Structure I
Amino acid sequence: MKSVIDHIVVVAPNLAVGAAFVSKVLGVEPQQGGAHPRMATHNLLLRLGESSYLEVIAPDPSAARPLHPRWFALDHLTPDSPPLLAAWVVRTDDIRSASLACGPIAGNIETMSRGHLSWRITVPQDGSLPLGGAAPALIEWQVTAHPAGALEDVGCTLTLLEVFHPEPLRVQSFLKAVNLDAPVSLRPLPAESKPSLVAHVQTPRGHCKLSSPWHSRSWD
């Protein structure tokens, strides 16, 4: 069993705000995605490789709020919340074994869909981000071809994901359990600091960084 980075996740109170954030930082526009009926969310997508992408996700105003918490802690956003790189998702071909290996941190395995696509993904019951977003969600696609292959190639590639957490050994244990094979660097933070992610992306304008608004340059 091996896992790799499937996608990184930018959360926003609405898709327009999220798209503007990505465009400002990376210099490219994310493409139309679709809706997730079970979570009452919708998304935009940006290809980062043949089998990886960036997702901008937000509550879907045209859908009724679900009876359960939305994923990626979206229910905690307010209309004026800033967009941020909040989460990442790793792909495995055996999500049940991977979930068992990393324990309860990842959450429950849920079946999801968007249009003709379907997959299984781990989601904490309360909709929170595992280890504050430092630990990834797990995904197993139930399709013949990865959806990134259908996206327009605009010349962006994820080269490194930095994961900042005050207890990096907890994150390291999680990643070891799922046998992650990916360009990920764990960085320690002072105690009580808020976890954050920094994605290094090669773009047509050169090397760019996507991060959380509270990420401090002094931690780099």
Structure II
Amino acid sequence: MIIRKLVLCLHRTNRKTKKMKVLNLYACLGGNRLLWDDCEVTAVEWDEELARLYQERFPNDKVIVTDAHQYLLEHFKEFDFIWSSPPCPSHSKIRISQKTRDSFKFIYPDMKLYEEVIFLDNFYDGKYVIENVTPYYEPLIPAKKRGRHLYWTNFNLPNDLGERKLDGILCQMKNELEILCKFHNYDFTKYKGYQPVQKIARNLVDYEAGKTIFNIARGIFENKNINQIKLF
């Protein structure tokens, strides 16, 4: 009886104090991260201006300005959950639609996307999600398609991520940026860096989808810790 009470006490204490350690790679302005709670987040972003605004938006997160791809390789073991959103332009369907233009520049697809999928799938013990746009080619590694995004994960995702929809083709609207500011609940005009602000706004992950995916990973993390305590 005394042992059982001790186990229950440890169980409750663990759930209250142990927080999931999260690595948010290519963090941008934290669209995916907005509704995450009760976790310790390390965000990695190469663009110093984006990193500054991210820190302003999430003052309790640890923000690191460095190469996210290399940081993942060196620090992946330190985290319980990893979210990665590698740059998508070299994979986007837009490239095919623009290939007949005189100004079009031919480039190779950036294979860092698949390097991270292969690496995490084989060497990482926690839960991960790698997000990107639906590419102009057949994905080299099967992924879960939700809306206009692909997700590579090592856990199941529901068919509906709760992702909100934007009507119409925004790039043809004069007030595109205004619409995106309202949609993401963020004033993108704060950004004064070198990247096109419309591109940043378009590529931000919807926070409802980010919340759904995060809560699934956290549920797995919490159940794992509960099961570990029950072994004692």
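When distance in nm of label points 7 Å out along Cα→Cβ at positions 66 and 82 is computed for each of I, II, the one that comes out at 1.4 is II. Determine which structure produced the value 2.9 for distance in nm of label points 7 Å out along Cα→Cβ at positions 138 and 194, calculated from the coordinates; the candidates are I, II. Matching structure: I.
Among candidates I, II, the computation of mean count of other Cβ atoms within 10 Å over residues 114-121 that gave 17.6 used structure II. Ranked by FRET efficiency 1/(1 + (r/R0)^6) of positions 26 and 130 (r between Cβ atoms, R0 = 30 Å, to 0.05), structures I, II are topped by II, which has the highest value.
Can you spot which of I, II the value 13, 39, 37, 10, 1 was calculated from, given it is P(r) over Cα pairs in 10 Å bins from 0, in percent, for residues 90-201 alone? That value comes from structure I. Please state which of the structures I, II yields -12000 when helix-only ellipticity at 222 nm (-39500 (n - 2.57) for each DSSP H run of 4 or more, over all residues; to 500) is computed from it. Value -12000 for helix-only ellipticity at 222 nm (-39500 (n - 2.57) for each DSSP H run of 4 or more, over all residues; to 500) corresponds to II out of I, II.
Looking across I, II, the calculation of Rg/Rh (Cα atoms, Kirkwood Rh) that yields 1.01 traces back to II.
Every read-out reported here was derived from the displayed coordinates using simple, explicitly stated rules and does not represent laboratory data. Just so it is clear, the model here is predicted, and its values are computed rather than measured. Cβ atoms are built from the backbone, for glycine too; each structure is taken alone.
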